[in-house]
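There are structures below to look over.
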Structure P
Amino acid sequence: MKIYTKTGDKGLTSLIGGTRVPKSSLRIDCYGTVDELNSYLGLLRDQDVNASRRDLLKEIQDRLFTIGSHLATDPAKDPRQRLPDLHSEDVALLEA
């Protein structure tokens, strides 16, 4: 099945908010990497791990979803939905 956007592939993609950026931009690379890490953590959660580790992995995934949403959104545009905040405690959890 083919999907046509009628915009052609000029090496650009859209951020949330509609801003077009190069697919090669660091922002796109970063949120792609965050998404890959998040999917890997989901696979780990599906393995035979104890409940406390499963809960920790879920907390980390939640923070990664927040980071990804910020990376995927143009900060110059007013998002239709409020983005979740990322606090210093969240960063500490990820660094631990």
Structure Q
Amino acid sequence: MTSLAIKPKDPEKTDFENPEWTEDMFANATRLQGLPTSLQTKLGNPPKAKPKQAITVRYDSDIIDRFRATGKGWQTRMNDALREYLDTHAF
């Protein structure tokens, strides 16, 4: 079994604004749960009122080709077409 050699640090790649953490830094760090609630907010987009669900479904290739030919956003247009159908047809 070979051991991995530790590479010496490259001074060209040292980020002085974000130094490597020391044991003292870890010991003095505050966990997320210890911060005020206002600082605990999650990053990213807020959750949508009606989130979409990923599924697997099969359609005829000519149907998919026609929607894809409309360009970016074709899946949304397909969703809108299905919604319009449901709004105008009773089950």
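No value in this document is a laboratory result; all are computed from the given coordinates. This structure is a prediction, so every number in the text was calculated from the model and none was measured. Cβ atoms are built from the backbone, for glycine too; each structure is taken alone.
For which of P, Q does Rg and Dmax of the Cα atoms in Å, for residues 35-74 alone, calculated from the coordinates, equal 18.4, 55?
Q
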Next item on the list: Kindly point out which one of P, Q the value -9000 was derived from, the read-out being helix-only ellipticity at 222 nm (-39500 (n - 2.57) for each DSSP H run of 4 or more, over all residues; to 500).
Entry: Q
Check: Computing percent of Cα pairs over 18 Å apart gives 58 for which of P, Q?
Finding: P
Notebook entry, point to check: mean count of other Cβ atoms within 10 Å over residues 11-18 computed as 13.9: which structure among P, Q?
Noted result: P
Next item on the list: Tell me which of P, Q gives 0.9 when you compute distance in nm of label points 7 Å out along Cα→Cβ at positions 19 and 83.
Entry: P
